1. Suppose Rg/Rh (Cα atoms, Kirkwood Rh), for residues 29-76 alone works out to 0.99; of I, II, which structure was it derived from?
2. Supply the structure label, taken from I, II, corresponding to distance in nm of label points 7 Å out along Cα→Cβ at positions 93 and 189 with the calculated value 3.9.
3. A value of 53, 44, 29 was computed for Cα extents along the principal axes in Å; which of I, II is the source structure?
4. If mean count of other Cβ atoms within 10 Å over residues 133-140 is computed to be 23.4, which of I, II is the source?
5. Taking distance in nm of label points 7 Å out along Cα→Cβ at positions 101 and 117 from the coordinates of each of I, II, which one would give 2.6?
6. To which of I, II does the computed value -11500 (helix-only ellipticity at 222 nm (-39500 (n - 2.57) for each DSSP H run of 4 or more, over all residues; to 500)) belong?
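Any read-out appearing in this document is the output of simple, stated calculations on the displayed coordinates, not a laboratory observation. What you see is a predicted model, and the numbers here were worked out from it, not measured in a lab. Cβ atoms are built from the backbone, for glycine too; each structure is taken alone.
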Structure I
Amino acid sequence: MKTIWFGDREVPVLGQGTWYMGEKPQKRAAEIAALRRGVELGLTVIDTAEMYGSGRSESLVGEAIRGIREQIYLVSKVLPSNASAEGVVRSCEASLRRLGTDALDLYLLHWRGRYALADTLAGFERLREQGKIRDWGVSNFDVDDMEELLALPSGGACVANQVLYNPENRGIEFDLLPWCQQQRIGVMAYSPVGQGGELLQSAALRKVAQKHGVTPAQVALAWCLRQSLQAIPKAGSVAHVEENAAAAELKLDDDDLRTIDGAFAPPKKKMRLAML
């Protein structure tokens with residue numbers, strides 16, 4: 001599987017998201033099995049957040065990675081309402097307890113809130129000094145947010161920006177994606193196959209999928225991975241994670257890309273950053 005760099009850490013281009021996981025007890029065993037199978041297939045980046053199920057996702061991930069923590073690049077996020085200098089530290093410590101680990105590989109600010117970025121970064125840097133996080137980054141930051149961030153004394157330590165990206169939401173291609181690549185800041189694409197299944201009903205994706213003998217979801221993932229970024233789809237079953245992993249080997253040709261462009265036009269101007 002191809003890799004990209006988050007700071008000085010090399011990670012696979014395909015990871016595992018956990019939004020809405022851990023919320024239904026009857027699905028817990030299947031979700032844990034899916035996460036562990038994903039790790040076996042090389043999807044060793046697992047992304048969660050304190051917001052997901054009010055910590056239940058982190059608890060699920062903690063159970064799934066027990067005994068294999070050293071194989072995992074573990075990512076979590078702090079809510080903006082907790083992102084004061086002191087609040088960041090408290091939230092991280094709570095996340096670590098739920099995850100059953102002593103350190104995160106990457107800790108993200110989920111989106112911008114009322115606290116000054118300098119305060120949030122002070123919390124991040126304290127956590128780094130304490131060894132509770134190895135790196136930090138942000139989520140849902142546009143170019144102007146990133147420029148403001150990097151202008152701060154410790155802003156250059158940011159290694160990643162997690163944003164919405166899929167064929168329906170491709171505004172980052174115009175400016176944010178090339179900007180991050182120029183600054184050597186990794187881009188993580190959340191919801192790469194959309195939300196609610198509407199994207200996967202697209203005639204264009206279905207046409208390309210039929211041509212290659214794959215699923216529309218695999219086409220959407222392969223389309224995302226044509227860029228130099230990381231995609232973090234969710235999978236609630238072993239079969240689903242195996243389908244996701246296979247998408248990393250799917251190569252779309254120029255005709256495929258033109259078909260998708262015809263249905264989802266690339267941006268020709270600056271667009272407001274899309275968020276979920």
Structure II
Amino acid sequence: MRLELDGVGIVHGSRTVVSDVRLTVEPGEVVGLLGRNGCGKSSLLRTCFRAARPAAGRVLLDGADVTTLHRREIARRVAVMSQEPADDLGLTVAESVLLGRTPHHRGFGQDTSEDRDLAQAAMARTGVLHLAQRTMPTLSGGERQRVLLARALTQEAQVLVLDEPTNHLDLAYRFELMRLVAEAGAATLVALHDLDLAMGYCDRVAVLDGGGLTDLGPPEQVLTPALVRAVFGVEAAPTVHPATGRHHLLLSGAAEPQERPA
């Protein structure tokens with residue numbers, strides 16, 4: 001399934017946050033959404049699952065405007081990991097993960113053995129199976145993030161929308177989570193702060209700056225030292241890992257403010 005942002009603009013009060021964002025995420029592609037805090041990443045993601053309505057433009061799922069789709073239909077197609085705390089504090093981990101099957105049920109039908117098998121497999125993949133009977137309030141921030149990813153995988157959606165999914169995760173789990181996301185095979189739009197993770201796991205990156213989408217393409221082409229300095233205010237040096245051949249970005253500290261190159 002294809003996710004398309006067609007000229008999307010977002011306004012908060014009298015302030016235009018972003019305007020004319022045009023971006024397509026193809027099936028199986030991971031696109032990283034990058035930019036400083038407050039640039040509109042989370043707001044843009046919210047339009048993808050109709051949690052917010054754009055002031056201009058459209059969000060399309062395989063050509064269908066999300067505003068014309070029933071919320072249950074959107075939930076079948078789009079799995080979400082947001083920064084907002086989910087309202088499931090009384091549930092066990094297993095119960096929370098099984099919520100991913102809710103859009104596939106009619107009414108309040110009971111979970112099937114297939115639902116439970118999917119949830120078990122997702123918990124095993126994300127390393128939270130041993131937490132199945134723990135309640136959500138007892139989890140650390142990182143454990144909770146992995147539970148939310150397990151729920152998204154259990155949902156079997158064809159589109160993933162992830163808002164800073166590596167926040168609160170230990171270093172090893174940051175890599176593991178992004179590997180799982182990349183292997184999920186969904187059209188994935190993920191907001192990230194970690195530029196090196198974006199370099200290593202995203203097929204393309206989209207950079208929000210100055211109220212719009214300013215750069216889009218493969219991360220090794222977009223995340224140049226000049227762009228990272230201008231947009232993020234830090235010095236960076238691209239490199240290639242000698243063992244894996246992967247592109248990486250080495251950050252070396254704050255940069256002096258400069259105007260962005262044309």
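1. Working: I: 0.94; II: 0.99.
Derived from the structure labelled II.
2. Details: I: 3.9; II: 3.1.
That value comes from structure I.
3. Values: I: 53, 44, 29; II: 58, 44, 30.
Checking each candidate, the match is I.
4. Going through each structure in turn, the value belongs to I.
5. Clearly, the read-out refers to I.
6. Numbers: I: -11500; II: -8500.
Going through each structure in turn, the value belongs to I.
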